[in-house]
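We did not get these values from a lab; they are worked out from the coordinates using the rules stated. As the structure is a computational prediction, the values presented were derived from the model and not from experiment. Cβ atoms are built from the backbone, for glycine too; each structure is taken alone.
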Structure 1
């Protein structure tokens, strides 16, 4: 039987086994940096799963990340700076950015225990809800493809849910909605992007942050955000529920 961490690595499909383990890449040149885990009790499979998820987060959003010497806390020697807040994590979780000296590895990205604990809980959630998590990655893959913008207006209620809006109203505005969505590029979520909340059509709702980018007209860069999706009627849908984002 697979352990939760092994399972989620398989779900993420992002475990780069070649080369040095527990290394992530940032910046336009995909510069490598090792990870320094504060929790010395973490298993190797948990470290690998966390590394895989961080690689997902940094693969595109991280291209704007820069290495900068110095940090607010004297315990750190440098930090990784990104002009955009990560669209992969909820607001309650900080993306790691502090850099420490790490013996033979030289410099390493500091992974606090609070963050690795959050990942451990997320892996347990993914193991208990593997079908839902797998469906989430399938949903993002579909809405990222040319097949999504080619769907009929009548199909849009299968992919979009809006508060106080009927299916017929969604269909009536479908072409405008699809046109707005196609302006954005969607990316696979972090496993930390799943969250339950009382906000939504049910007493308990499972939300997902879908990272997305849009080209900025005034410069050769991307603007980043997260588009919320919800698990509803046994499928994932983009959801507009007031202005709430998980």
Structure 2
């Protein structure tokens, strides 16, 4: 609900954007969606834009209403597919990245299974996927050699905020960015800390003992990313529920102990 509210507040929903063009990219899933021609149907079609925006808001509530009821699995699958298509389209009409909507796409899969055992394994599967996302991001920085380049963070800051730096040269945020760009050792230290934080998530593959610490690390990462990079990864906070509830034992194991 908060994530949807952020989109609404920033006028990033279809009926607010009133899109007139879309951008394609090297994405097999997006191109499959484009084959249906829905991207062209959206342009200058306010009723369709409004319907899709409302469904994007209501589908999670429909799923919530059907939990432990007949039809839960079908609504969960439908929600996943709809959210995937909707966010693919939204990312083609706006600067928003599809990666920011991973929670919308993946988390409904947890509710595909109605049994306690199915819920347990689906929740833990999403947890492992999240660990893979984060850990692989750290590995990629090593693979590309970025983590060994002391000027990497300074370059990233300039590239990320180029338009802002030109538009508001005397703004406090511009001064902060310029300071970090000039003092490349400090900015590199921040980049190194982020890389280490991402690599630390490998611990989660072997034990759930430190899940609370991983939750804190991720919250700090999201806050840091939003303040310094102006990238909104707050929707990913929903994944932390998988870490919080993963501490419980498998239902079958609990039954045997009783």
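Match the computed value -0.31, -0.40, -0.76, -0.89 of log10 I(q)/I(0) by the Debye sum over Cα atoms at q = 0.07, 0.08, 0.11, 0.12 Å⁻¹ to one of the structures 1, 2, and report its label.
Numbers: 1: -0.26, -0.33, -0.62, -0.73; 2: -0.31, -0.40, -0.76, -0.89.
This value belongs to structure 2.
1, 2: which one has distance in nm of label points 7 Å out along Cα→Cβ at positions 107 and 235, as calculated, at 4.7? Please list the in-between numbers first.
Numbers: 1: 4.7; 2: 1.1.
The read-out was computed on structure 1.
Check the numbers for FRET efficiency 1/(1 + (r/R0)^6) of positions 155 and 187 (r between Cβ atoms, R0 = 25 Å, to 0.05) across 1, 2 and tell me which is largest. Can you show the working numbers first?
Numbers: 1: 0.65; 2: 1.00.
Largest calculated value belongs to 2.
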**Request:** Can you spot which of 1, 2 the value -20000 was calculated from, given it is helix-only ellipticity at 222 nm (-39500 (n - 2.57) for each DSSP H run of 4 or more, over all residues; to 500)?
**Result:** 2
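Work out the source of 18.6 here, i.e. which of 1, 2 gives that when mean count of other Cβ atoms within 10 Å over residues 115-122 is computed.
Values: 1: 18.6; 2: 15.4.
This value belongs to structure 1.
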**Request:** Could you tell me which structure in 1, 2 was used to calculate mean projected area of the Cα convex hull in nm², for residues 179-226 alone as 3.6?
**Result:** 2
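Who wins on mean count of other Cβ atoms within 10 Å over residues 43-50 among 1, 2, i.e. which is largest? Numbers along the way, then the final one.
Numbers: 1: 19.9; 2: 14.0.
If we compare mean count of other Cβ atoms within 10 Å over residues 43-50 over 1, 2, the biggest value is for 1.
Which structure, out of 1, 2, was FRET efficiency 1/(1 + (r/R0)^6) of positions 51 and 131 (r between Cβ atoms, R0 = 35 Å, to 0.05) calculated from, if the result is 0.45?
Working: 1: 0.90; 2: 0.45.
The structure behind it is 2.
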